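Several structures are given next for inspection.
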Structure 1
Amino acid sequence: MNELLNLVHSLFGSDPDWKQVMLISLSPIFVIAFAIELYAMWRRKRTEQFVLPDIMANLGLGGSYQIFELAAHALITGPASWWLYQQRLFDIPVNGWTVLPLFVGVEFCYYWFHRSSHRIRWFWTAHVVHHSSEHMNLTTAMRQSLLYSITGWWLFFMPLVILGVHPAVVFLMYAADLAYQYFVHTEAVGKLPRWVEWVFNTPSNHRVHHGRNPRYIDHNYGGVLIIFDRLFGTYAEEKEKVEYGIVNQVHSYNVLTLNFHEFADMWRDVLKPGPLWLRLKHLWAPPEWQRHGEPAIVVSSEALAEPENPEA
């Protein structure tokens, strides 16, 4: 164990980003799983979801995300989470009695991070990257944004750190949550037994989440579990063929365009003339919100709500 820790520290520094350590370590398994998925779908003559430029964009987004997250941890996430841990209320141990409740706590934080990433434009500017593919295969899970640490994904998990859970434990459990989610980005698996679909995030449940069909938009935010969606009214069952992508699709395979198109659009909306409070509202309002009588330059949203009246 000490030798393994020494290897990790030599590769990633004295305060490693344990989330990225785990995800990078699992990369060979992810690649093998994708090869198996591709072969299985080829045997079924169902390869329409495998488009080479899209897959290459997914890999480029995943690789750049991995590198940037390591840098962001050294500069932002690591120092901030460690400082907050010094202000902790308790010392919560990790043992056989606490590991499951702690993981459910991480999953609960993830649910609200994920839901906020769809309903608050500031966070959507990062998460939109993950939803911008019109195809679904395991490499779609690698479609991640450079902006996540800047927009503040980690803030949603800091209540656990303040309570007294060590940041390394939080990030490792979050990595396990993300690793599980890799395997639900597929059409190779149909619906699983009803009790599994009721408790867990499954390929069927997650296909719904990636759909831009009106009945599917803004549903199924869970990572490993789907119980919080059922509890908070955001669950939808897969009943019709899923149309993947975002409402106003970005037809690009350019990694920079995919990373920054919505972020740039948000700031263009903020800088348009008008009352300051309405201009700033573009930061926290839902992605589809627009000022009365002035459509946003680009609406890159998972929602189809009516425009809000700012006078209300």
Structure 2
Amino acid sequence: MHTADREGRTNGAPDVRREAKRVLIALAVMLLMVAIVFAFNIPNPNMLLITGLAVFTSIYGYPAGIACGLVMIVYSMYFFSTDHSFFSYTAINLQKIGVIVLGVVLNTAFIGNLKHRQSEAARRLREMNQELQQDNRTLEAASMTDDLTGIRNRFALRRDYSRFENRNVHVMMLDLDNFKALNDQFGHSAGDHILRRLSAVLAETFGSEWCYRYGGDEFLVVLPDVSEGAFLGKLEALKRGVRRIDMDDERLPVHFSAGYVHGVCELSYDLRLMMHQADSNLYDAKGLGKDCYVGRAFSRVFAESLPEEADGFGEEKEKV
């Protein structure tokens, strides 16, 4: 069976069953009204029956309205026929039957059309709400994604602070060594290419949900719930991956320095401090000659004692 056929039956069957249920409800109520009219010999039954027709057409639409209209016409033929024979009518009663049929058709058509328009408007409103929700999700995803590299940005980082509370995390700051020289030697297009490739290797190694472009050639990784040995294994894999970055089949002299800390992030404020201490470790790695990394256990006291550099950590503190 073709997919379209399966979808048509799957999506259409509930609608058919729902419409059939509505028609049966309308018929049952209309027949009950006819029984009441007949039992109490109500002299002008059409006023009551036309109310039922209008109500069910406005609630359930055309199918229920047509069913109610047929009930009303059949009972009117019985009520106005001579000796309730269904076949013999006086001239005046025949005119009454004609007026009733015309009234049933006009009422069903008019009220059914209003119900159809209301249903279409509600359907379109649902579609517009779904489109709006999708657009909002797309816009939110775009606002949290770095345009150049495709990984998460600092706005996403601020949104993610709470994800790391009360978790054992490794927080790593890294940047490319001699990136300006690479740009000068190979051109800015090569620099953009390197940043994109580095981001791809980062996401592949640590998971895209834990990697952020912090700014320029500086990147942040916040990896929860891993051991020190597992983290170091990933870090070595990252070094190997970065060394394989090439362009037009030419290997590029790309390497990085990194600093990281590990410990329990009890509060969002701790994550800012961990980033600050990791950045301090990054500067230590630079001082050791670059192309290396320095890692230490997180110390809140030590991190708070570090000077606030013009590196954006003060700004992050304001936004935690």
Structure 3
Amino acid sequence: MKEGVGGKKNAATIRDVAREADVSTATVSRVLNDDGRITTETATRVRAAAKRLGYAVNRAARSLKTRATMTVGVIAPDLATDFFMILMERLEFELASKGYGMLICSSRESVEEERRLLGLFAERLVDGVIAIPATATSAHFKAAVEAGTPLVLVDRSPRGAGADAVLVDNEGGACAATRSLAGLGYRRIGLIGGDPRLSTARERHAGFRRALAELGIAAEPEFEGFGPMHIESGFRMMEAMFAKSKPPEAWFAVNADTHVGATSWLLTEGRRFADRVAFAAFDEMPYSPLLRFCRVSVEQPIADMGREAARLVLERVAGRAGPKPRVLRLPTKLIMH
């Protein structure tokens, strides 16, 4: 560090590092950008010189020059649920291992907020975006892709988005879970479902119906509930179902939150029905074995989803992906309780 006016220390420059290491400024720049053409000996000498001088890369200046910020923007509809938090943790791990940071935002299940956040990310010059769509609206995602934004959708994929996506076998998982309930002897099975405009809810309903058809069990539309995939919604749907005459004893719940909500109703207002009810549910969570009525759950490969989403977006950032969107559909696993 050099003395400045008034005895203050001036930050070391790239020229200072080059002089200290006896190389050119271009060589210093290549070393700090991990250029593989530089020998190990030279790279070690340059990094040691930079450390001795306390040289720090000015990332803001580098971003203006290269338009690369080593940052990925992430949009989730809700940051309070276990599924999304586990996914965020895995994304952070995968991206950090490649030197990238994350800018995480919640859309609060609003298309308008998703649009605003995509604009914010563009202003911040993030290198890519990973999004869990809040609704079935896709125009803003399509516009981002057409504008050249490296974009990967996770968990849900609105029709027409034209983006890479990492999804799971929602239909197959729901079908297997429903069949498992029938294997336990239940011949009437109801549904605590989600908004059918969302791809996850729509596909899981299709799997539920497919299982009934394959097993020769009559569907009972009056005992199929649909709504937001939240705890409160699960509570209210279960309440509405048991207000009807002769409700089924077995139920398939579309996700962990509706499962928790439905369980909560049975343990509070619906205790008189509790001894004869069984659930199968999407989303195996650490607390699933503690849910009293849970007989089977569908485990999503959340870690794999995060790893694949990070891989796809970084391939887009590096220009190693073709023009066509890539859609990965990962398998699920059935867990018996």
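A value of -16500 was computed for helix-only ellipticity at 222 nm (-39500 (n - 2.57) for each DSSP H run of 4 or more, over all residues; to 500); which of 1, 2, 3 is the source structure?
Going through each structure in turn, the value belongs to 1.
Given a value of 30, 26, 20 for semi-axes √(5λ) of the Cα gyration tensor in Å, calculated from one of 1, 2, 3, which structure does it belong to?
1
Work out mean count of other Cβ atoms within 10 Å over residues 16-23 for each of structures 1, 2, 3, then name the structure with the largest result.
Structure 1 comes out on top.
Taken together, the values in this text are just the output of simple stated rules run on the coordinates, not laboratory data. Values in this document were obtained by computation on a predicted structure and should not be read as measured data. Cβ atoms are built from the backbone, for glycine too; each structure is taken alone.
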